[in-house]
Structure 1
Amino acid sequence: MDYSDIYLKDILTRTRTVAVVGVSMNPVRPSYYVARYLSLKGYKVVPVNPGHAGKLLFGQQVRASLADCPDTVDMVDIFRRPEAVPPIVDEALAVLPNLRTIWMQIGVTHPEAAARAEARGIDVIQNRCPKIEYQRLFGELRMGGFATGVISSKL
C-alpha cells in the first residue's frame, strides 16, 4: 500500500484516542511497545484484548471488545491476523461514532474490510505501523532507523 506522507501525518496529527485491538501485556511484544509509545506521545490508548479484560495497562483498563470502549475512540489499530480483521472492522463501524481511521499493522491487510470502512468515509491504512510512521514523519528516526538520542557531526 502506498500512502502519501501528508495523508499519514494528517491522520497521526488529528487522532486523539486509539483503541489497540490485540494488545499484549508482554512488554517484548510489538503490540505492547507500540501502544506504550503512542501513550507516551500523548494519545489516549485504550487496550482491547478479551483475554486480559479488566487489567490495567498504561493507566487504562483493558477492554474485552470495541463495544466496551469509550465513544471518543477515533482510531482503531489492529494487531490481529488478516482473517480476524472483518469482524473487528464491522464492530468498529457499528459501535464507535467518532471513528475516523482503521489502521492495520505491518503484515495485516484485508481489502474487503478496508473497502467497507472506506465506503463509510473512514480512512484505512494497511500494512503499516503508526509508531514507525510517527517516528519517520516527526523526525525521530535517524539514518539506521534508530533514535539514538546522540547529537553528533560525525558520519
Structure 2
Amino acid sequence: MKVKVEHKDKTTIIRMSGMINEDCELSLDKLQSVGGNTVVFDFKDVLSVNSCGLRAWINFLRKFEENKEIYFRHCTPDIVNQLNMIPSFQGSAKIESLYGEYFCENCKIEQLVLYREGENMPDDVDNIDAVLCKNCGNETEMLELDEEYFDCVMGA
C-alpha cells in the first residue's frame, strides 16, 4: 500500500493506493505522526482489503482518530463492504463519499456511481434513485443489495 499526504487549508488529505493487507502496517505506522485536527482518507485507489490488512487498519485507526475529525472519501465497493460488515473499520469517521457499482444487463458493462454526502447520497432505502446506463440509457442494477449497501451512511 502506498500513501500520499497532502495539506490543503486546515485539512490533511491521505490518499491511499494498492491493497490494505499484511504489508501495510509499516505505511500505517508512518501515518501516526500526521498532524492536523481534520483528516480525510481518500480510498479511491484502494484495490482490496484482506483480513490481515483489516486488523492493521482497525488497530491504526483506534490510535490515530483520537482528537481528530476524520472523513472517508471515495470509498470503493470493497471499502464499503468492510464498513458494513465491521463497524470498527469506520471508527468515528464520517463518510463523505462512496462508489456504488452497477451493471447494465443490456450492454453487459459495469459502471461506478459516486455518491456524495449532501448531494446524491441516499438518506433512506426509499430514496435510492435508479441509475441509467451511460451507454444505452437502460436502467442498471446495483451489484450489491442497495438497501444494505448504504447501511454505513444510513446508520443501520
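Please treat every number below as a calculation from the coordinates, not as lab data. What you see is a predicted model, and the numbers here were worked out from it, not measured in a lab. Cβ atoms are built from the backbone, for glycine too; each structure is taken alone.
From which structure (1, 2) was percent of Cα pairs over 21 Å apart, for residues 15-86 alone calculated, if the value obtained is 14?
Values: 1: 14; 2: 18.
Of the options listed, only 1 reproduces it.
When mean count of other Cβ atoms within 10 Å over residues 31-38 is compared over structures 1, 2, which one is greatest?
Top value of mean count of other Cβ atoms within 10 Å over residues 31-38, among 1, 2, belongs to structure 1.
One of 1, 2 was used to calculate helix-only ellipticity at 222 nm (-39500 (n - 2.57) for each DSSP H run of 4 or more, over all residues; to 500), giving -9000; which?
Answer by label: 1.
Where is mean count of other Cβ atoms within 10 Å over residues 55-62 largest, in which of 1, 2?
Comparing 1, 2, the top value of mean count of other Cβ atoms within 10 Å over residues 55-62 belongs to 2.
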